[in-house]
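What follows draws every value from the coordinates through simple rules; no lab data is involved. It should be emphasised that the depicted structure is a prediction, and the values quoted were computed from it without experimental measurement. Cβ atoms are built from the backbone, for glycine too; each structure is taken alone.
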Structure I
Amino acid sequence: MSYTPIQLLENWILRQASDAGQAWLDTQREAVATGDLKALYMSFGFAPRKVGKADLQLTERDLNDAAEARPGWKPNTWTLDQAARVLLLMSLPAEDDAAYFATVEKLFQTAEIREQICLYQALQLLPHQELFDDRLSEGIRTNIKTVFESIAHHNPLPMELMTEHAWNQMILKALFIGAALDPIEGIDQRVNPELARMLIDFAHERRAATRPIPVELWRVAAPFADEIALEDMKALYASGEQLEQSAIALALVATASDEADVILKTNPEIAKRAESGEITWHAIAEAAY
């Protein structure tokens, strides 16, 4: 049996919220459904007090249901108040796309950090998602890592909506602020020559200055590796830290080029682990961050 995102959120809240919290949320959703914006703004702010801030207790089946209801949706880090706030937003009449967009934008403009995180994660479930591409592009300029990760991590909208320029800026920003690349939806599907060129130049400059290079960088740069990149990868594969060697091996295995094969043969033990699947980008990201 398949469920809608609304049904899933309702079921998860019902399992954890108190009777009083559930009754409050039901009343507020009814008011919001009539187009009562005052009720929306008030209840959006009061949700943590009324239903609590506990993490959603989700099973593997719950996460599978979420992925089926909305491909790319991974609510494993969501909280009870976040689920309640999203239900409030989904209760708002959405026939008028301009009015709906303006209402959500008003919430963004007045939101504190937890509310911003909720709003950016909520967009993937809301109607008229195509209207929020500029909002996403603006959001990745934030210097607040948790807000940035609410856009970049476990969120299919950047992959679906962002221009190539905005996407590339998001990947660069992630590397600069120390946010992992592995949780970014579409990280492999949206590799492109311009992004690879910028990353190759960045890595070459860092190596020349004997400064560390983010190990996940090679995942995105290697598919378009030029002579400079291959030379840097060859040198680091021979003398770098083990995590760096593992990342380069995994990146080279994925490129399937003659030049990559030559480099991999210089350290066949790590190459074998990469080819067998023993080394994964998820494990590399966990070790790096």
Structure II
Amino acid sequence: MTRVAVIGLGGMGTPMAENIIRAGLPTVVWNRRPDPAKRLGAQGAEVATSPADAVRRADVVVTMVTDAGAVRSIAVDQGMLGALPDGAVWAQMSTIGVTETERLAGLVDAERPEVTLVDAPVAGSRGPAQQGKLVVLASGPQQARDRVAPVFDAVGQKTVWVGPVGAGSRLKLVNNLLLAFVAEGVAAAAAFGDALGLDRATVLGALHGSPLVSPWAAEKLERIGRDDFTTQYSLALALKDVDLALREVPAGRFPAAAALAAEWRQAVEQGLGGDDLTVMARALRADPGGGRP
């Protein structure tokens, strides 16, 4: 049976690990802050003392952390890459962009060629992660597919294989840019209705069931209607992902995306970065120059 190590137990890593455990796969976990790992220990996971300790006997290793710096710190500074068994598969599922993914692939090729890297970011936020309904955007060698299938099947409703390492990260940037515009669209529509003096419930009721509003967007509109900005996908993290996309193209190529990033950056600087990205509806309702809404 496939033995799995999950490194990084934040808002996405924890529910993914829970679903891997529920699938009956032997699971080892590690997190920088120990409490999430301890909670998973109570659900049947083995709790490791370090990233290197977590992966020593793993067949498949999942990393799900915040950014490229965290991935490199775990892999290099904390010894995970060196501790991987020969023949192990490293499923790098954090969103770190194309350039950093390619650098990581070069590092693995140079230092651990007997380890297989699979680039596999996911589409979906905390809710789908909890439900095991993520979409895995996987890229890597053909021979790794069967080996990671039990893990990807546990965390996702679908795995899309898109080519060699790096293709998954490219597709994730496409997905995230679309998500950003949809999120901005629902936030701006709700705030614009307020600016026009319309009753918010009437506006949201009219939009409900519209062919323009996807189920994901409808759920966001419902949360905006309740002023519920508890974090599923934080504004700061969403901004990071838009910035990753913009870094991969010439400056000025996608001006609307750049303008969206600038608007979101201002809201983060006003202290809204830890809220869900739907908090832009609140930010856009605020009076210009009024500081934190």
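Numerical summary
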| quantity | calculated |
| --- | --- |
| Origin of the derived value 20.1 (mean count of other Cβ atoms within 10 Å over residues 130-137; candidates I, II) | II |
| Identity of the structure behind 19.6 (criterion: mean count of other Cβ atoms within 10 Å over residues 162-169, calculated), options I, II | II |
| Of the structures I, II, the one that 23, 17, 11 was derived from, the read-out being semi-axes √(5λ) of the Cα gyration tensor in Å, for residues 42-121 alone | I |
| helix-only ellipticity at 222 nm (-39500 (n - 2.57) for each DSSP H run of 4 or more, over all residues; to 500) derived as -20000 - corresponding label from I, II | I |
| Which of I, II yields 20.0, 64 [Rg and Dmax of the Cα atoms in Å, calculated] | II |
| With mean count of other Cβ atoms within 10 Å over residues 26-33 derived as 16.6, matching label from I, II | I |
